[in-house]
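Engineer: The following blocks contain the structures, represented as structure tokens.
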Structure I
Amino acid sequence: MIEITLPDGAVKKVSEGTTPMDIAKSISEGLARNVISAKFNDTVVETVTPLTKSGTLVLYTWNNDEGKKAFWHSTSHVVAQALEELYPGIKLTIGPAIENGFYYDVDFMDHTISEKDFPKIEKRALEIARGKHDFMMRAVSKADALDLYKKQNNEYKVELIENLEDGSITFCDHSTFTDLCRGGHIPNTGIVKAIKVLSVAGAYWRGDENNKQLTRVYGISFPKQKELTEYLELLEEAKKRDHRKLGKELELFTFSKKVGQGLPLWLPKGAALRERLEDFLKKAQKKAGYEMVVTPHIGQKELYVTSGHYAKYGEDSFQPIHTPKEDEEFLLKPMNCPHHCEIYNSTPFSYKDLPKRYAEFGTVYRYEQSGELHGLTRVRGFTQDDAHIFCTTEQLNEEFKNVIDLSLYVLNSLGFDDFTAQVSVRDLEKPEKYIGDAKDWEKAEQAIINAAEEKGLNYVVESGEAAFYGPKLDFMIKDALGRNWQLGTIQVDYNLPKRFDLTYKGSDNELHRPVMIHRAPFGSMERFVALLLEHTGGNFPLWLIPTQAMILPVSEKHEKYAEKVLNSLENHEIRALIDNRNETVGKKIREAELKKIPFMLIVGEQEENSETISVRRHGGEDLGSLSIEKFSDLVSSEINSTLKSF
């Protein structure tokens, strides 16, 4: 007999060889019908895997992320089989599950594939799925595995197998299809009821631009057709909200091939939007005791060697800048924190001077691969709302909680109210990924957990998600379309103060090491604006939007009154423009709607005589004739309802 411990702490004594599905059936038939994957002792297993020793078991359904991962990975096998049948002679490489669906990288050889081929691929994949074929894992010797793929002339699988140890190689079989696979499948293909091929794209083998470019086939699947229909509707809405599309329509930013890939250019309206976001945070930071600093866009290579960033990110940085002076090298700044450490080091501090809180909207540069660049969400030059707090160990808890308060204020003011806090800690099995002393890591991780608990945050702990120099608290946001994003981060760092030999004089007149908190509520201005665009669909909060009202004179003879209205609105600190083009009011309204202008103010003879404005809200609501004062009160009330003081 072996003992199986379930997530609720219940222990089941079962015979050796019992499977996860057997245990699901012993709990309830309903659970057994819905279980599609399992994890035993932190290793993903099949639902039919015999359990040969005692341990912990987690059963997954479609409603769990791990369940979806197994579902989508299994579907990638089904789609791969369909592709092999439809396009003889192709070479399969890898087909993992991703956040939404799966992909399979394929060398199509002489075949071509396009969107018009998607329906026939989906049809054949569904025919295979309806066969209810079991997914069966089997161990294969390295020699036999190599022999199979050498016969198929599949150099990609051969390369993968050559890097595996004999005795650790497994294949997965279903129907007439076999694939090299580590495991993690649903019980059978029949559970898959709906399959959609979403797109195809180029992808270099193993992400290396020097390798052959393959075709990446993206897809998604569901246990019900209704869920696929709902997903596709959501996808259409996401296309409408794509920040690249909205950014162009709202004239916020652009890109130029001559300037360079991944280097956004902010247009006047976008620059004004950024400036308002910066002013918003600066005002809150000032109240919280931060001091603004400015650091250069470059630094000597030695600075980033000292910090550890060069060893960690050197390959992802732009090439060093060589000066006329021999052996002198500079780097474009990949991070702001080393510069802030040197600012701290420029002045001797005592415990009475701490905490020191330095903040900067600092632009940093990272050489992301061209295939990974994506609008504003993945760029090569971006501005972080960075701040670093240098404090004593005794001050750490209070300072961390204060940063949580600031982060929550930022998120709530911008409509991000659905989130989970994630405590990102080390992967204890991969200590080589991190720098610093294990005891310092333990102290830092516990400090974050304590602060999260004291603030009553709904948090989860994720192993392996820490920064290389310290653990962190990340805010995982769910946007209006139900997608998850990491937004805003707070890190505790004992390592950089050691590397830069930062000290302060304690009450005992001895030198002590400060603790460092890294903090960025927005993360980066570029990515934050992109997420905000997609979350709001371009309908920004009233306090933030560049143009709050558009004044629409009915004819030329009302333009003078429109100017008077504009001046009055400016005196009430309302941002407005006049559309005095020789167009109909109806056309001006339609165009103002497309530009997401919150209010349209129509002025004609009646309004001029009564010194009022006819107010129309974005979306079509008619608010009637109002005085400037009443309209100003309306705007102020709506702003105050979302933008409370920090």
Structure II
Amino acid sequence: MPLASNLPVIDNRRYDDLVAELRTRIPRYTPEWTDFNDSDPGMTLVQLFAWLGDMLMYRMGQVPELNYLKFLELLGIELRAAEPAMAEISFPLTLTAPQPFVIIPRRTQVSAAAPGSPAPIVFETDRAITAIAARLSSVQAFDGFAFEDMSVANGSALESFAPFGNAAGIDSALYLGFETAALFPQVELDLAFVTASAGAPKYVNCGTSSARFASARMAWEYWNGTDWRPLDLLVDDTLAFTRSGHVRLRTPAPGAMVSDTVGEITAPRIWIRARLTQAQYERPPLLRSIRTNTVSATQAQTVRNEVLGGSDGRGNQVFRLSSAPVLAGTLQLEVNEGDGFVVWTETRDFFDAGTRDRVYVLDRTTGEVRFGDGTHGAIPVGNGDLPASNIVAREYRFGGGSSGNVAAGTIRTLVGSIDAVDANAIGNLQPATGGSAEESLAEAKLRAPSAIRSRGRAVTAQDYEQLAIESGPIRRAKALPLSHPDFPGVKVPGVVSIIVVPDSAAPNPTPSEGTLRGVCASLDTARVITTELYVVPPVYRQVQVTTDVVVDDRADLAAVKSAISTALLQYFHPLTGGEDGQGWPFGGDVFYSRVYGRATVPGVQSIQRLVVMLDGIEAPECSNVTLCDGELAYSLAHVVNVSYAVGN
């Protein structure tokens, strides 16, 4: 039996209970007191002491809670700070740009409107990018025999297209045509590719053998007017267009790339192409869009040269940054003890710190910076020349929260200005993802027992699940021992697959490849060295309920219909659904009787018909629907037909 069932309650009486108890004692101790009305002065004193007793018992009842939190603090369990969202933002140049390219600096800020708040949500670019004035206006797919114009599909960003045709054989090619009146400059050309997948690969393999290799090899070339010449490939994140990412190329000297007509495009363009020299695709790749002048951005703002204060030479000094939450690993703290500013290092705690170790502890949520006591961690020495300013945050970034998961096309306000950038055309083609709020105290309490049990080491299935949740914006995780993603249904010794569900407002939260890699990196340090580990996105099965409901004649039809739809949508939610409200269980079957019960909301007289559909296939009425191991149910909408009984 859990110990929680045997924990004693110190005192469960409240104010009304104390007043009633005192009333019953009056005749026993003071029989001459006969007026028990509230207007009696004696009753006023009774109520006063009952109120004081209620407050004392309430404070005594907080002692176990205080002890629990102190034990968590002693064990190093803190609330996880908010994490920032990520997005890809495009910076088109104006048609009248005087130069063929413009440098978009690192940390360029672009904002989005925050719903319900006057303060905008600010994103900063993660790296500098060379934005070109030449416009990518033509996209063609060549399957080895014929060209197909894909320009319209690429422009819509809603349609998908096969860049190498349906076969994707050797010498198939993707042709990109750039429209420009000037010579194409010699720059690092950055091309952003968005695949047509849901945003996550089949799996990510963790460990020393986790490097992924492309299923094809491509040669990047440009047209010089008479022949195709090779381009220098600097980076290919896309693994030959099998995942979203960036391709960076070094273009030749101005004038080497010549405008010409190619394929189905009759207007002259500057052409580059990606030609397959070796192809072994399991499935031909599908793209949703190709964009230039696009760079990743993080929901954060950078603060530089912030003075925290001056050291007075005492131990355990605390200073506070002006902005929080702070992004992990971004604080650069310097202290001037008389010999110039010296960098101090962030540490998790002071337990392993020595007397001379120049370290500090940062609370990312509050922005609090704490120094050591001279025994565990050095004490910053005071500086007479800078008595109030010898501790400086040279740079840090703050931001984060689920509010950063904004929709596509909403990050469009440039903070400041950049010459030749078309401020009206800036935007994010895809929604921002990955933002999560600070962990609540209730969530930390649920996490604490598993964190203590695992101690940062992944041995049992529960250890893998707990460490996966701690590794990033992950709400749920499920470990499948002996399960290999390439061999479903076959028990493979030494293999563990971890299904992760991110913290997202989507009806079917799907982790990005970056999230899968982050979980992999965290689990790789904790796994047993002989374990072959895979992190996989969840497999979703869409559930739709169609029901005919007879409503009580005293109830409102619209209200009952809305209540049934809301109840069913919540019931089939991967994060908040299921019988316990903790998310639909992995591999949990859909029981007809329980769905029937969820549809029976107040105001329902009877249910004439109820049918469950799984991925568009109707199940037999009154029968359960089976899900495979690890699968999750979700729903987008339900068909609810409501009516009053005939004759009412």
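Every number here is computed from the coordinates shown, using simple stated rules; none is lab data. The structure displayed is predicted, hence computed values, not measured ones. Cβ atoms are built from the backbone, for glycine too; each structure is taken alone.
Engineer: Computing relative contact order in percent (Cα under 8 Å, 6 or more apart) for each of I, II, which one ends up highest? If you can, show how the numbers build up before the last one.
Structural biologist: Values: I: 9; II: 13.
The structure with the largest value is II.
Engineer: Still on this structure: Name the one structure among I, II that Rg and Dmax of the Cα atoms in Å of 31.6, 118 was derived from. Provide the component values of the computation, followed by the final result.
Structural biologist: Values: I: 29.3, 93; II: 31.6, 118.
Of the structures listed, the value fits II.
Engineer: Right, next: Tell me which structure, out of I, II, gives -5500 once helix-only ellipticity at 222 nm (-39500 (n - 2.57) for each DSSP H run of 4 or more, over all residues; to 500) is calculated. Each step should come with its number before you reach the end.
Structural biologist: Values: I: -10500; II: -5500.
The value was obtained from structure II.
Engineer: To test your reading of the models, identify which of I, II gives 15.2, 43 for Rg and Dmax of the Cα atoms in Å, for residues 85-220 alone when calculated.
Structural biologist: It was calculated from structure I.
Engineer: Okay, moving on. For the read-out percent of Cα pairs over 26 Å apart, for residues 149-292 alone, a value of 60 was computed from one structure; give its label from I, II. Mind dumping the intermediate values first?
Structural biologist: Working: I: 60; II: 24.
This figure was derived from I.
Engineer: Out of I, II, which one gives 4.9 for distance in nm of label points 7 Å out along Cα→Cβ at positions 77 and 381 as computed from the coordinates? Each step should come with its number before you reach the end.
Structural biologist: On the way: I: 4.9; II: 4.2.
So the calculation was done on I.
Engineer: Let me ask something else about it. Just checking, which of I, II has the largest value of distance in nm of label points 7 Å out along Cα→Cβ at positions 525 and 557? Please list the in-between numbers first.
Structural biologist: Details: I: 4.7; II: 6.1.
By distance in nm of label points 7 Å out along Cα→Cβ at positions 525 and 557, the leading structure of I, II is II.
Engineer: Check the numbers for distance in nm of label points 7 Å out along Cα→Cβ at positions 277 and 421 across I, II and tell me which is largest.
Structural biologist: On the way: I: 2.4; II: 3.7.
Largest value of distance in nm of label points 7 Å out along Cα→Cβ at positions 277 and 421: II.
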